[in-house]
Each structure stands twice: as structure tokens, then as C-alpha cells.
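Nothing in this text is a laboratory measurement; each read-out follows from the coordinates by a stated rule. All figures in this text were calculated on a predicted structure; none of them were measured in a lab. Cβ atoms are built from the backbone, for glycine too; each structure is taken alone.
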Structure 1
């Protein structure tokens with residue numbers, strides 16, 4: 001099993017059964033609304049705090065990597081964490097555990113619930129779900145910001161990314177690219 005780059009140490013790796021990985025990620029995927037960013041605090045709580053399968057600093061590094069590479073963030077995180085804990089089989093188990101709940105829920109919605117979407121109570125429920133996802137995203141920003149924004153260099157890098165996206169109204173990829181380049185120059189050798 002190969003280590004993911006930039007993780008703290010070899011002793012930080014832990015071997016977990018593929019069944020445990022699958023059911024943990026299945027539960028995370030089943031009970032979380034929103035995408036990978038909204039899922040990240042739940043994943044962190046389950047994998048770092050509750051089960052202690054991954055160190056917090058390693059989770060943050062893997063989360064950063066998962067958001068920087070192309071693809072669905074939740075699947076990228078599942079792949080990286082599953083691979084770290086049980087190699088290729090662990091990555092398959094984590095990915096399947098993450099995507100199968102959404103697949104089944106979407107099938108259920110399309111099969112049974114689609115005619116009910118226009119009912120006022122159902123529309124109100126879906127509106128409430130959107131608000132809950134916004135809350136999850138705000139909580140994720142708070143959790144990771146509290147851990148990462150401790151030095152002035154980190155705050156400047158974050159601010160540049162926000163200004164590029166929010167102030168200049170550019171695509172978020174330009175915020176990621178500009179923050180990454182600035183972070184490379186301002187924060188050499190930093191570890192999460």
C-alpha cells in the first residue's frame with residue numbers, strides 16, 4: 001500500500017477493513033445533504049474525532065487535495081481516505097459507500113416522489129434542505145478556517161482567493177489557482 005504524499009508519517013496510517021470503510025462512508029453519504037464540501041465536516045467528525053482512523057492534519061491535507069483535483073469532491077475524498085486506510089480495495093469500498101446512498105435516494109425520488117414536488121409542504125421541505133446545506137457549508141468554513149487561518153500569510157492567501165471569486169466575479173477555479181500560487185510563495189514548507 002502506497003502512502004498519499006504530504007501526510008505526516010507512516011505510523012499515521014491505519015489499516016481498517018474494507019467492510020468498515022464501506023459502511024462508514026455509506027452512513028455518511030446517506031445522512032448528509034449537499035456535496036463534498038457539505039459532507040466534509042461529517043466525514044471529519046466520523047473519521048477523525050469518532051473513529052480516529054485519520055489524524056486531523058492529514059484529513060485537512062487530503063481535503064485540500066480532493067478539492068484541488070478535478071472530479072466530485074466527495075468521491076475524491078472517499079478515494080484518498082479509502083486508499084490511505086486499505087489500499088485499492090479501501091478506495092473502492094469508500095467510493096461505493098459514498099455514491100450508493102445518493103443513487104438509491106435519487107431512484108426513490110424519481111420512482112415515487114416526483115409527482116409530489118409541487119405540493120407546498122414538499123416545496124417548503126426542499127427549501128429547508130437548501131438552507132441546511134448552506135448551514136453545513138458555513139460550518140465547514142468555520143471548522144477549517146479555525147484550523148488553517150492562524151498566520152497572516154494564510155489569511156492573505158484566503159483573502160486573495162475570496163477577492164478573485166467574489167470581487168472580480170471570476171470562476172472559482174481562478175480563485176483556487178491564484179490562492180495556490182500565492183500560497184506556494186508565501187507559505188513554503190507549511191504543514192496543515
Structure 2
């Protein structure tokens with residue numbers, strides 16, 4: 001099962017621009033631990049360049065580097081943050097969300113679990129749906145199908161989740177059209 005979350009980086013950048021249009025400088029927090037993360041970084045950098053958006057990239061290789069990355073992001077003038085996908089950032093989601101709140105920087109994430117932890121907004125594959133598909137695959141294998149004969153599945157359900165409580169704490173008005181597109185709005 002492929003989540004294709006990294007491929008959605010440019011779309012997340014666009015959504016962040018809709019939410020924080022006055023942010024002349026944005027940042028991207030990148031976990032450098034996966035090929036998908038490196039591809040996502042490249043795609044977001046290209047999208048930012050095409051849009052004329054100033055982008056600061058803050059790579060981290062461990063959870064211990066998060067504090068320094070946020071300090072650097074803020075000192076360099078970023079007014080919004082795109083948090084990349086990948087296991088390093090996902091496994092440190094509570095810390096990432098807490099740092100975004102501490103520095104009062106609006107952030108978009110790849111997974112709804114960040115928003116459920118208090119983050120502002122996410123757009124990405126539904127983990128619940130992906131696990132459901134994995135369960136179907138497991139059932140097929142248990143019924144005798146050979147794993148090598150089964151195709152790699154890609155996520156087909158993507159979710160936009162917005163936390164209005166976090167938006168209010170940041171002093172942001174979430175555009176009505178963005179709220180209408182959301183699969184879930186947390187109040």
C-alpha cells in the first residue's frame with residue numbers, strides 16, 4: 001500500500017497559501033529519512049518557485065533537531081509552515097504540533113492525526129481507509145492468493161481536515177470555501 005502523501009506536497013502548499021495569503025515567506029519542515037520525503041521536498045520547491053513563493057527548507061534527521069529547526073524557521077521570517085510527510089515527522093507529531101503552537105506559526109500536515117493532536121490543517125491520504133484496504137489484501141492472501149500476484153495499491157481517499165479552534169488561537173479566519181471543501185471541520 002502506497003500512501004502517496006509526498007506527492008500531495010504542492011497541493012498542501014496551495015492550500016496553505018489560501019489560508020495565509022499574506023505570508024511572503026513560508027517554510028517546509030522535511031524529514032530526510034525517505035526517498036518519498038526527498039521527492040516531496042523537490043516537488044514543493046518547484047511549486048513554490050513557479051508561484052513566486054519564498055520557501056525556506058528546514059531538514060531534520062532526528063526528533064532532537066525539531067527545536068532548532070523551528071527556531072531557524074521563525075528567525076528566518078517564515079509566516080506559515082508545510083510539514084512534510086514521512087515516519088520521522090509522523091512519529092513526532094505531538095512535538096511538531098506543540099512547536100507550531102508555541103511559535104504561533106500556521107501549519108499544514110499530511111495526516112489528520114496531526115490535526116487531531118491540535119494542528120491547524122491537514123490534507124492527505126486516509127490511514128483508516130488504507131488499513132481497510134490492507135485488511136482486504138490480507139484476507140485475499142489467507143484465502144490462497146499469492147502476494148507476488150497482487151498489485152501495489154495506492155490510496156484513493158484523501159481528506160482535508162481543519163481545526164477551527166487552532167485557527168482562532170492563531171488569529172486566522174478560515175475562508176468559507178476552504179471549510180466547505182473540508183471532509184471534517186473540528187470546532
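Brief remarks on what is shown
- Taking distance in nm of label points 7 Å out along Cα→Cβ at positions 126 and 174 as the criterion, the top structure among 1, 2 is 1, with the largest value.
- For the structures shown (1, 2), Cα Rg over 2.2 N^0.38 Å is largest in 1.
- For 1.6 (distance in nm of label points 7 Å out along Cα→Cβ at positions 102 and 166, calculated) the corresponding structure among 1, 2: 2
- Comparison of 1, 2 - label where FRET efficiency 1/(1 + (r/R0)^6) of positions 14 and 110 (r between Cβ atoms, R0 = 41 Å, to 0.05) is highest: 2
- Parent structure of the calculated result -22000, given that helix-only ellipticity at 222 nm (-39500 (n - 2.57) for each DSSP H run of 4 or more, over all residues; to 500) is the read-out and 1, 2 the choices: 1
- Identity of the structure behind 1.00 (criterion: FRET efficiency 1/(1 + (r/R0)^6) of positions 94 and 118 (r between Cβ atoms, R0 = 25 Å, to 0.05), calculated), options 1, 2: 2
- Across the set 1, 2, percent of Cα pairs over 18 Å apart, for residues 54-157 alone reaches its highest value in structure 1.
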